[in-house]
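For reference, the structures are reproduced in the following blocks.
FYI, it's all coordinate maths here, none of it is from the lab. On a predicted model such as this, the values are computed, not experimentally measured, just so you know. Cβ atoms are built from the backbone, for glycine too; each structure is taken alone.
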Structure I
Amino acid sequence: MPFIDSVLKELERESASTVRILERVPYDKLDWSPHPKSMTLGELAWHIAGIPKRVGQMLREGVFEPKPGRPAGVPAETGAIAEGYRQNIEDLKNQIVAMGDEALREAFSMQRGGQTVMQIPKTGVVRSILLNHTYHHRGQLSVYLRLLDVPVPAMYGVSADEGF
């Protein structure tokens, strides 16, 4: 099975769970944070929504240097975060299909201060940054929702709030 086919199947399954959790974000609590060092609810949700867009940039450019700071420009319109994610994931799926497996084997470099700190194939960007990084932050978001007493959607079968 080509890499792209397996990734697209995983994206279909997992993006549905990501949309469900982003749809639960209470827009009257976007500035809430569980700790001063933590991102706000809005920043975390917007970061998740933007991961596919940043991965698309990484795949196009073949190099990425993270910028310090927090996600900016969190939209305050109800539903805008989930809709932003939906659009970003669709755009990325189209980009991945257009690239093909061969292009995804090309090298990608992560840099800091102009120095390469990591070099992996672009398939690694899809696995590590698009998929694993999203799952990590989606788990964080589920904890934020729990702390805010917002029902956590089922992501894998059931949750304490759904599926029983």
Structure II
Amino acid sequence: MTLYPSWRDAPAGDAWRWPHFTARELACKCGRHCRGEYFHDEAFLDGLEALRTRMMAPLVVNSGRRCPLHNAAVGGAALSQHKLGVAADVRLAGHDPVRLAQRAAAIGFKGIGFGRTFLHLDVRVRPPGWKRAWLVPNAFHYPGAKAAWVKRFGFDPALKFATTGEL
């Protein structure tokens, strides 16, 4: 992984192999605390590109990399994967949320957070055999989102993912 002070400094041209995403859209969007910091992680980008290809529809990234001050300003977790540049919140609009979540899990995203209007995806590193979707037990849903996801799936997908790693 490489940290760039600005998305403008990130690889471009032939060095950029993810046609459906740009460093700019994945960079910190705070516009206040940094110049659009960007982390470059190939495994994370490969996962996003694979998901975009399988969904056959654009993935709109609401939030990618967050500089530490922006993460704190939006109430992000102290150990947020957004600060590490290996997370994105993908807008649900225009997608079947169940299909999006299932495909993300099948591709290998290890952190899946269920928000009302977005799906959080990350490639956090977990110890082998560790089955929790998050570092904090029972923090699988963003506030107010659990009922909507239970209705969509017919069961609690966060609990299933936390215990099996699958949806």
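Of the structures labelled I, II, one was used to calculate mean count of other Cβ atoms within 10 Å over residues 16-23, giving 15.0. Name it.
Working: I: 18.4; II: 15.0.
For mean count of other Cβ atoms within 10 Å over residues 16-23, the value 15.0 is produced by structure II.
Can you tell which of I, II yields 3.9 when distance in nm of label points 7 Å out along Cα→Cβ at positions 40 and 144 is derived from it?
Answer by label: II.
Suppose relative contact order in percent (Cα under 8 Å, 6 or more apart) works out to 27; of I, II, which structure was it derived from?
Clearly, the read-out refers to I.
Computing mean projected area of the Cα convex hull in nm² gives 9.4 for which of I, II?
For mean projected area of the Cα convex hull in nm², the value 9.4 is produced by structure II.
Can you tell which of I, II yields -9000 when helix-only ellipticity at 222 nm (-39500 (n - 2.57) for each DSSP H run of 4 or more, over all residues; to 500) is derived from it?
Derived from II, not from the others.
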